[in-house]
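Listed below are the structures to be examined.
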Structure P
């Protein structure tokens, strides 16, 4: 082990850490002007009744005992509840807190690396690359990704405490590392690779392989592996509860494997040249063997070189294995969602690449010359400018999805969510344009067909609306909400018999809601069948006694009978 830093060195390290924190805060300060976005911020924050209620005993209990939106991230949910209790539903406060958690993760990474290696410049440079890189904008500027930065903070804190335990052998540090690791897992299960990282760091820079016997190296980490297993199981069950995991019939294994390999290549490209970052990258859905095999060959070549240079440059292999291994849980071999990859999945893995590159440069050019410092400053300045620019893309949902449409191809999801921003602003012409663009790319989107039908209804194009709802039902035949919309559109288009058949089918199939009885009542009223209309409007009133529209319709029809 390396000797502990002196008091003077500690003072210098604290000064560096404060300077790093100030710089990263300035670069990310644009998040203060960012709003919530209508992607996960809805379900996780401002439309989440548990979060909106603030910090309550019942809310904390639900956070730890019930999954939400197919995720089990109780500590993250509690942090949102605390924010609401302190600041209300304030996007500025929540964004600033995200920045602070990210800064905390960067600082603890710097402290851990500097203690392990006793090499201040490369440790600071690795931490600054992590703190300033544009791929981390998604994790910081997206309120719902609090789980990423919160997990990152406790992950790096656990790493720092583990280093202190390895130095001093004090049990308090070991227990502190285990507790911080547990908190990281409760924020987001992405931290499950932590014990594997500890084993890699035993090789370098801790160099414990020759000093400590293998059984002890493994035994001391068994509680960490056990905690990873337990949390992974709970998180997997939460995901299965919402049927979020795609089956092999939906997404074949060869498509998953080739996408995983291609993702490695894309991640490396984005770390070197982060020019086209987006909130969503569409999955190709089919195997891409040609690019995948080329990328696999490149990965194997880099691995071979790192193994070859192990004795002279051990950080190459350790950093490279960290990059490869920490991405494994998020490569889509078990596919959750429809993305090919995501910037947020790089949050931990990028550190391995930065370690390999920076420590290699520091080894080849050990002197801290002026030009070396100047080059470092230029790199960080370029990253800072790119990051500040990327933050501006997260100002609101429209800027976010407009950017995604610009920098990606065939991004049906980006077109769809961009359309929703125009629906909310009342620009139905633009909304229809972007929904149709989304459906040309992915016509199997039942939800988008339904939303397009709703917009056509608002425009008074009832026949087009009926077509859209019919297309949606061809994909989801027994969706009650869409069936009601379809019957309503048919009724408005004058196809009374067809509309009535759908309403009767829903009522007999016990799929009737207050809206079904209300719309059926209006159809019967228009058809002059007032007694039947009263029957259904009365049922709608019983099911939805607070509805003014239902009560007014019921009074009107009752008056017509009298």
Structure Q
């Protein structure tokens, strides 16, 4: 329990930072102060908190788990295109949103959409869809917390207890500290998990007898040599991941974080340093996930490998329940923690476990973003703020934080997919399909509210269709897929072990393409906003 106790001390420290931020706030009942930290974040906190809020359990636990099953190609899938697209989107879209928010007082992206397209209830539809797509990201945080606490305590803390502890701590400091507390905590956590990568890499490498030895053993074995290539990922699947980073700037919590910067110049260092920070996180996590396949001294990891092998070789003879149990047993979301547990001293395993927990708990900003959206785009828009006052708006946001955390926790207890697949199939794909909203509003005069509505409804329908398809068609054995229909010699739609494929691509590819076509077609067929509104946005 020593590592778990160290993590508990870390959780107490994080909770104190949030409460300290609450005490430091002199305008705690003002909406702009609570939800945007008074638009006054300095460059250091802005950079670290913006990066940290984008690196959740998906970045450490999800990436290492995916690399454990698929190999070094995981780094190419996510870190290559993301290192270019995310900073570029912050430069092109984030800075423009900051300027508009500063000038017109916007606190959420939907407030800008309503003003730009002169729409009201369509903005509500966008809010509801954005909120629904953000919930899987919050669920990831609870799943990561439960997985980490269970693994680092050697199974003494059950998954459901670990998830509850993390959910409660996050809910508490977001409840008290608002955006200021969230930003401070994120800055502190980002420093921790940036340090985690280098330390974990050296400690685990030494414990395994050197990574050169582990990699040579992987190459020598026919069963694992493919992990050092992109053999397990098709070219179309690999290309699909170019579309995934488009979601980053579309996440409401990222846009809202962009509005908190004190000066426009804060974006300069963020754009330059973001790829470097990404390298420091993704490279160790992916590499450790791959080399975990040679951790023959770790019983928990060997049990995962055996379960994966059984699933691949005996799938035809297994019942659906047995397949489900084997998939859960072979999941690699906790391999980082298992490596630390075996190769690091107890006190160091606790400190590094706190580093993992720092990444896991970055879902705090998503919770605050949904609270901001609810209070600004629903409560205030429909006269709640005018009737009950600004203090009531802040209290309503805090109540919403509690309800949302409870819902995310209950769903996380029953969710069967891995952290990586949950994020890619739903949260990332859905928000990538919403990119035409920002591009149309900020850069195309002819875009209209009806085009925006078409894009929003399409994104919601596409994600729902994927979820229904995956619930009806069971996942096949690793390395196989179940295809339906055919076009150009390729299955029209397939059920894969990780989710769904359309003509060999991830669903995000057709979703994004159709979204842009809908925005263009529907906008050209409907009347544009008046010239006075356009002059304010396109000087």
Given 3.1 as the derived value for distance in nm of label points 7 Å out along Cα→Cβ at positions 31 and 439, which of the supplied structures P, Q does it correspond to? Q
Using FRET efficiency 1/(1 + (r/R0)^6) of positions 55 and 503 (r between Cβ atoms, R0 = 41 Å, to 0.05) for the comparison, can you identify which of P, Q gives the largest number? Q
Comparing distance in nm of label points 7 Å out along Cα→Cβ at positions 175 and 223 across P, Q, which structure shows the greatest value? Q
Using relative contact order in percent (Cα under 8 Å, 6 or more apart) for the comparison, can you identify which of P, Q gives the largest number? Q
To which of P, Q does the computed value -0.42, -1.06, -1.36 (log10 I(q)/I(0) by the Debye sum over Cα atoms at q = 0.08, 0.14, 0.18 Å⁻¹, for residues 183-390 alone) belong? Q
Structure with the greatest value (metric distance in nm of label points 7 Å out along Cα→Cβ at positions 287 and 343, set P, Q): P
Between structures P, Q, where is FRET efficiency 1/(1 + (r/R0)^6) of positions 167 and 519 (r between Cβ atoms, R0 = 41 Å, to 0.05) highest? Q
Which of the displayed structures (P, Q) returns the greatest value of mean count of other Cβ atoms within 10 Å over residues 47-54 on calculation? Q
Across P, Q, percent of Cα pairs over 40 Å apart reaches its greatest value in structure P
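Coordinate-derived values only; no laboratory data. What you see is a predicted model; the values in this text were computed from it and never measured. Cβ atoms are built from the backbone, for glycine too; each structure is taken alone.
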